[in-house]
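Nothing in this text is a laboratory measurement; each read-out follows from the coordinates by a stated rule. Values in this document were obtained by computation on a predicted structure and should not be read as measured data. Cβ atoms are built from the backbone, for glycine too; each structure is taken alone.
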Structure P
Amino acid sequence: MSEGLEPAYVLHGRDFRESSRIVELFAAGHGRVGVVARGARGPRSPWRSLLQPFRPLLASWGGRGELATLRRAEPAGAAPLLRGEALLAGLYANELLLRLTVRGDPHPGLFAAYHALLGALPDAGRRRWALRRFEAALLEELGWGLPLERTADGAPVVAEGRYRLEGGQRLVAVAPEAAGAVSGATLLALRGEEPPPGAHAGEARRLLQQALARHLGGRPLRSPELLGGRRGAPAGEAEA
């Protein structure tokens with residue numbers, strides 16, 4: 001239950017009964033929350049156009065059971081203008097949150113990372129690295145963070161080194177020509193705000209998506225298909 005208005009975003013919604021909607025919110029203090037927005041499809045409902053993905057909201061809800069009842073929702077700013085690849089990237093982020101988080105598990109750090117991502121998506125120059133930063137934050141917040149500073153034997157990661165991730169969490173130094181290796185520069189860049197140059201950006205994408213795939217249960221994401229991506233394409237492929 002949310003006693004007062006709380007910052008939130010809509011991740012997904014579907015029609016429910018004759019005039020209502022079931023909406024998945026991602027809230028700053030409560031994490032993912034399922035709510036019933038009663039009458040939201042009515043022609044005079046103020047929620048009809050408000051409960052849309054990517055629009056910042058202030059919301060409150062209450063009640064018992066798996067689905068709460070939405071009590072209030074009001075705008076907390078303008079939604080970012082997302083079209084084409086930017087829209088696909090936003091849908092991809094929403095699907096990751098729906099698939100990998102559980103209801104009622106607060107992640108204020110992840111909420112902040114999602115908010116930052118939405119602000120960056122309209123800028124084509126920032127979009128891809130913003131996605132990488134969000135993916136890394138998602139893994140970290142859910143307890144699956146990548147080892148970016150030290151190898152399994154305690155040696156510090158250096159920009160000139162080559163490394164391989166084994167078993168999802170074990171980082172080992174390897175020879176420069178080793179298959180599946182990633183550069184130390186890529187790993188170190190994932191700790192900061194600035195994207196790595198050149199090929200390192202592609203390495204970061206492959207590394208993060210391999211790590212995410214371990215937690216998706218073998219089921220491909222749907223978002224790459226929604227705007228014309230190949231059926232079954234790896235997560236985020238259409239925007240890379």
Structure Q
Amino acid sequence: MRDYTQQLVSFFHEHGNTEVSLPMKKYMKDHFEFLGIRSPERKKLLQEFLRVHGKPTFHEYEKICLELWAQPEREFQYNALELLRKYRRKFEPSTVSLLETLIITKSWWDTVDHIASDLVGFLFQKHPDLIPMYTEKWLGSQNIWLQRTVILFQLKYKEKTDLRLLYQAILACKDSKEFFIQKAIGWALREYSKINSKAIVEFVESHTLAPLSKREALKRIDFPQGDDLGTEPIKK
């Protein structure tokens with residue numbers, strides 16, 4: 001492990017709190033260990049560490065992120081993502097391999113959703129030529145986290161969303177029984193409904209989606225009484 005990584009790991013271990021770590025672990029269904037550092041404090045500690053030690057060099061940051069990812073405590077995966085976000089304007093096409101590794105390693109919604117919307121989404125905007133190859137590869141991978149990434153990477157695109165691509169991803173996954181896929185489909189459709197609710201209603205009417213996906217997709221759409229596509233009207 002590089003000296004930089006070791007110093008960061010040691011620094012955070014000094015601030016662990018067992019009383020906090022146990023409920024954090026329980027919240028994550030016991031999938032991961034925690035030091036017991038809540039998000040606001042963790043971000044402050046990382047900034048404090050960076051003020052003293054500086055950021056890793058551009059040539060080192062990927063390897064340091066992988067070293068942090070290998071640590072058992074979840075806070076280090078969060079720190080790795082914070083570091084990656086600081087470097088994302090320097091992302092190169094090859095960065096997609098690193099992001100893919102992070103998506104399929106220690107996978108859970110808390111890291112995958114951040115990678116999808118903040119990192120993959122940014123990389124694909126910067127290098128759109130990557131989109132056809134990797135969306136096709138990830139959709140066909142049978143890995144639910146790669147599939148979820150394809151569904152969610154355009155969350156922040158707003159009017160720039162490629163709706164054809166979003167629909168393509170949803171239709172490829174719509175029959176999945178996986179909760180995290182069904183939820184992602186609804187989330188992506190709901191987010192775009194803020195831009196064009198009519199398009200989303202038409203899509204939901206025209207396709208058979210899982211009840212969870214349908215319910216989530218239409219959450220922000222206010223229907224007239226009796227015209228709710230089988231969902232409860234939004235209460236004001």
Out of P, Q, which structure matches 3.5 when distance in nm of label points 7 Å out along Cα→Cβ at positions 41 and 57 is calculated?
Q
Highest-scoring structure on relative contact order in percent (Cα under 8 Å, 6 or more apart) (candidates P, Q) is P
Label whose coordinates, when helix-only ellipticity at 222 nm (-39500 (n - 2.57) for each DSSP H run of 4 or more, over all residues; to 500) is calculated, return -17500 (choices P, Q)
Q
Once distance in nm of label points 7 Å out along Cα→Cβ at positions 73 and 97 is calculated for every structure in P, Q, which label goes with the largest value?
Q
At a computed 1.07 (Rg/Rh (Cα atoms, Kirkwood Rh), for residues 33-168 alone), which of P, Q:
P
